[in-house]
Structure 1
């Protein structure tokens, strides 16, 4: 049995209570809908009250401590109240993106066997039309605020949970289309709400602006930090560049969170707009995926007084390494040192116990690329993938280290460089390995290039056919960049001829990304392979992928 010291409130509910106690009348939550319309701010005391009513509503549906509640609805006042009501009951929240296909929803619903799931009416109708088989989960629309307000009677007792209890199902990035459900413990969330990020947020003022999905760890982090620090969370329903930056300019948050797509969009803003943001942004944290180097340098120099931090983490593990504000400041001068520019492409210095190993789990020398592992206990890590013992077992080495799935190397100063995902490595017919990040970094240095995705191109009808290197290159409209420019850049920057892309696809549109900002490389790989297989008729599809 767990000791009293190990039994605590769910981290979400604990943060809500702290905000209500410290600043009951202060603004806690503000919703921005998909059209950019802004709702009235909700106070911490009102948020607490609505969440208590949500817990009673959920209990009336048969939800009890330990149950899973599935949600796939837009961010709203009700969605936040439901998530906190779930936490108050000691149940487990399983959030997902609202735009999942019926077959994806059904797969997750069958996995969770939740007593209740909240979906839009459109999604419920699509699911029923698709067929749900023997599914016993109640499919419901989210309740209205009026429905919650009408609830009377006694409130359910507050539940306590153990540090190791699973309190939220986060999703892996899902670039393959099949994200796994990460059992995330209360201990992991408390490391955010009671950790150093809370101390940083306590020095900030105004609001936290977040336009991401509740299925990702960044949502939990922003939600927890804002409530614990009594700062308003301005929550968007969908990221749209103009809407997002309009909200940022209107509310002037002192603390910003960017993911790669937002960094690229910021770099493309008018200088006047960048200067306005620089006037109030005291701190900025970014992460989620590798950020295009040119856009990153532009952002750092456009925010001369902002404390910028990059965080490398995973759904399965909390903070692994940090690139500090000092590292970012080092590239703001006219002629930064080569070492400073090199470090800007790193994931920073490790704050957890990290090792780089070969296929036999033997440590590699400094500078050599290998598999990135983290030692559980040096940072909070997950308990496993829900109902997936095989994938969980494969995630750990024989000696107990967590396998992150990334390829990386460390330099002599202890900086960690992520060279891509193990699954993204392109193995050529010669047996040579091509690491996409290395090629992407070289092409990204070409003037006029915004972002790059290097992918495997299958030259044949099946995966067993010849693998070749392809590159999707997003360029500035009117820049004049051609395929030949890209080839010449690769000849200058890539020593081995076999690492240079054989197939180059230029485009001006944003490369496809999931809601966590990670490039959907399997989608691009398929398009490139079809273009090679079927010829020029597919070229236009690749340009507009």
Structure 2
């Protein structure tokens, strides 16, 4: 493996973090600005549930998606606790994305989410999304005193009026809200609101700096906007993959007969097939819907199957594998900590016995809370091709916060990238990705390359080579960190307990291929 390249990120701590409230200022609509309020989710349910769309029912499909669970997600809640331990009050920044209604209505302090109400726990709720205005347009400058300099960091601009936005601008019947047609809601720029995330403590001036230019936490939107997919219009948008179009269209409301030819499922499919079980186990049937969560898991597995293609050549005593990224962002993408994708290779003899396995997943001994445990994890990470991003802490930041330098799960303290070998999307350009602080680290990809090649020696006696591309959203190593590092509330313990009871977040098979010699 090549020596890791350390990508240093500017560490100027010029953003004001209020000692009194813990609030971090970022442009966009501010809490309670103009008396902003949002309708309850139950009001949306009155018209937008029990439609004729089956599993694509707007409320049902939204209710099972991860956006609806953003504030209930125990991984998020445990991670936010540790962030607040590292930098008191910084959790207020996290709540902008995970409980935006609560943030905009002034309930994000204290920064531990204790002031959130039952409506806030619906995460990214219906009206929240449908009241957003494109922050780069002139309308945003009329609605917010400080308009954002770019998409990202949940710098939302929300309409204070009771008017919802979407791909259609007309409606029928006695609607409890106005309707405005919005190209923003059919664009990947909408997703950029929460899917380009940077640490504002590492910015020089949040009023003028684009989010991609400092403190890399997540760059999914940047990865997409710099790819070929962003040039394909609606066909290449984030929504085209993550919000599946309903064949034949559908009806947004159960009242009337207004048919929409362009109609999508409202619960976005992502990469998690375990959090749904954890959420249900913790919050129960009074807060979440089991059917909706199961449908979301099914959609996620279906989406994962479209993420990559494997090509395997077996000749001359070698097995040569190419993994091609079919997504519009890096593979994998999203919040980096705990997520990983790896190649599992099995060399099989004529009796069906596995002679050798690389990338095996199974049980190993470890400790947690000073007790010995047996846990499932990737057994040979150093000998396996693992696609992942590993943020880390520089020597200077480590000394400042009494931490060890190098790879780290302390996301609010991380200021370097020590590894990023994830496969770029089609249209990859090294210079442009470097400008967005998303250049490969520890791996080289040529401009235009959206695949990765690996070569293996074939052991003697092999008659068949079997390859699977594996994906896991929460690793054991991250789980252990979240559980043990939590010192101020019980979310770390709750997370570990529910992890044990709900399958321990097993990996998913994205795709596979095999060849007989």
Structure 3
């Protein structure tokens, strides 16, 4: 006996181009179900069609109002926002009717929703409620990073999800499929948050020990959104999970653990080949939080030895990267390396951030990567707890001297399961009583002036949200305008701009404008250009 399911990804209007990339998490879950004899289909609504949520006539009005902050402009912006909310609600109703038709026609047993933060969280709840109202007996399970962070607090917001799944889902999704057809008891399944008559409780956590059992499937009959150019054909590749570094701002190890677990190089190559064989695409972005150095070398050597023509962006830690392996890394098709440095002041790194790196090692890693022609992206959290004018100056000067190709300045957001979130008083952080509840719904209103944002109620170093966000923006702006540095461009965007044959700033500017203006034809042109380039052997490797 087999179950039939739909895996649903619905967020709402995109604000960055990586929203159009395939969802490797759902692709992994789909393959787990199929390999265990169940049927499933991925319904990923983050396609170019989602841009209809911002009709061009509204987008042009938003562009015209940019930079204005008068009573009249505020009134017009609120009117536009209300009208766009109605368009969003109509789209949710349309999607609910579409999913209901599939449920009834194919006799679906359960839905699996991927939850995201902010407006996407609200949209997911609305869609799930709409579907349930039409199909009272359907089971809806939910997972994703939002569940990892907020766990049972989600049940303070909604009861629409029958069960929440936290942690790693390859085995859990199969167990839930068995439960949906009456072959497994819910309480026997690990990694769940359950609400019943006794309250909200969790089953024990279980992590996947053999990551070679995790394999994303991108066949278009299973993942129909990948047909044509509905999505960017730039795929996430996973090498490893877990992170032994316990940065104070990060809660990632809560999901994947503090010990590295790695896929075998052979398995990683087989994932590359699956994408190449299925879509012809040869461009990838590494999705690890911190890839082990030896694995980086082993994968690069195997790519070269097998003559595999690919290009990829890598995420690593300056302590992990083997300088002697950089030549083979470049030869294997590595385009860029991302390092989180976080501060240019060693005391900040050691005392407040706990990054576990030395700035001299960071500078050397950046230098050595750039010598090999690798594009280097670094990120910094600013202003961090304990920040002073001296530490600000040190960070600014370090960034200038570092020579990185691009720099991302991140506004600090306090997350659950992080040291900053667990012990705010030790780090000059003040959180309101409802802070983590409000965080579930927080979405930066990127298309609106800050005065229309719903702020998060927290303080760092005595400064409120608007002061923190403003200081972060001014810091990045100074680096760009006064030092000529490329800022707020991550490794994935740099890879995209390369395959658009655009200057990085030109790509950043155009994509921001197309998304803000609701210019679907131009954004669709960007996606098609990248997809064509990504399948045209951009990197030639000689073994």
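Here helix-only ellipticity at 222 nm (-39500 (n - 2.57) for each DSSP H run of 4 or more, over all residues; to 500) was derived from just one of the structures 1, 2, 3, and that gives -13000; the source is 3. Here Cα Rg over 2.2 N^0.38 Å, for residues 26-73 alone was derived from just one of the structures 1, 2, 3, and that gives 1.45; the source is 1.
For mean count of other Cβ atoms within 10 Å over residues 82-89, the calculated result is 18.6, so let me know which of 1, 2, 3 that is. Attributed to the structure labelled 2. Once FRET efficiency 1/(1 + (r/R0)^6) of positions 98 and 170 (r between Cβ atoms, R0 = 25 Å, to 0.05) is evaluated on every structure in 1, 2, 3, the highest one turns out to be 1.
Where a number appears in this text, it was derived from the coordinates with a stated rule and is not lab data. A quick note: this is a predicted structure, and the numbers were derived from the prediction, not measured. Cβ atoms are built from the backbone, for glycine too; each structure is taken alone.
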